[in-house]
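These are the structures in question, set out in turn.
Nothing in this text is a laboratory measurement; each read-out follows from the coordinates by a stated rule. The structure displayed is predicted, hence computed values, not measured ones. Cβ atoms are built from the backbone, for glycine too; each structure is taken alone.
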Structure 1
Amino acid sequence: MRFRHLLLFTGLLVLVAASGIWVALVSHDVRLLHGELQAAQRIQDEHLSAYSRLLLERGALSSYQNIERLAEVELAMHFPQEVERVGKPVAEAETP
């Protein structure tokens, strides 16, 4: 009977020790995953910041004044002095 109690106590002691080691390993894994999560969130924040800057730059580049300046300076475009009508007026084209 005493041998049985000693065997049971030893088995429980081994299980408790194994459980403690398992908890330590899982805690370590959780800390590693938390570090990876923080790094991924930091990268996401950097990408969101870059995206917002790109949206601002796109808005600035697509402003009417900027497009007009690019058309005049880089493409040598200009508004005509006189507007000429090409084709028939719309009212005349609809009547049979």
Structure 2
Amino acid sequence: MPAVLRLPSVLTHEQAVACSVALRKAIALQATADGVTVDASALQRFDSSALAVLLDCRRTALSLDQVFHVSGLPSRLRRLADLYGVADLMPAAA
């Protein structure tokens, strides 16, 4: 079973750095043979910084040879990822 990390309900530019730092640490500590899944279902208020945080999580997971997935990505954030051309970098969890 993959490690599941959860994003907060608010993730804007103001919270992005602290959130990335916390998630990097959690990925390093909780990574499993099945990889890492970031659960974005709690997101209610966010901006494009949430994409930056997810991409940072992906980089961290891949640097540790972990598979990376995202679950519960809000449709508005998925549209932003499509617009910025990064949707393929955030595969949905099974």
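Each of 1, 2 could give mean count of other Cβ atoms within 10 Å over residues 14-21, but the derived value 15.5 comes from 2. Tell me which structure, out of 1, 2, gives -27500 once helix-only ellipticity at 222 nm (-39500 (n - 2.57) for each DSSP H run of 4 or more, over all residues; to 500) is calculated. Only one of 1, 2 returns -27500 for helix-only ellipticity at 222 nm (-39500 (n - 2.57) for each DSSP H run of 4 or more, over all residues; to 500), namely 1.
Which of the displayed structures (1, 2) returns the greatest value of FRET efficiency 1/(1 + (r/R0)^6) of positions 38 and 78 (r between Cβ atoms, R0 = 25 Å, to 0.05) on calculation? Please report the intermediate quantities before stating the final value.
Details: 1: 0.00; 2: 0.95.
Greatest value across 1, 2: structure 2.
Can you spot which of 1, 2 the value 20, 13, 5 was calculated from, given it is semi-axes √(5λ) of the Cα gyration tensor in Å, for residues 6-45 alone? Only structure 2 yields this read-out.
The value 19, 14, 12 for semi-axes √(5λ) of the Cα gyration tensor in Å was derived from one model only; which of 1, 2 is it? Attributed to the structure labelled 2.
Once mean count of other Cβ atoms within 10 Å over residues 22-29 is evaluated on every structure in 1, 2, the highest one turns out to be 2. Comparison across structures 1, 2 (criterion: distance in nm of label points 7 Å out along Cα→Cβ at positions 30 and 70) gives the highest value for 1.
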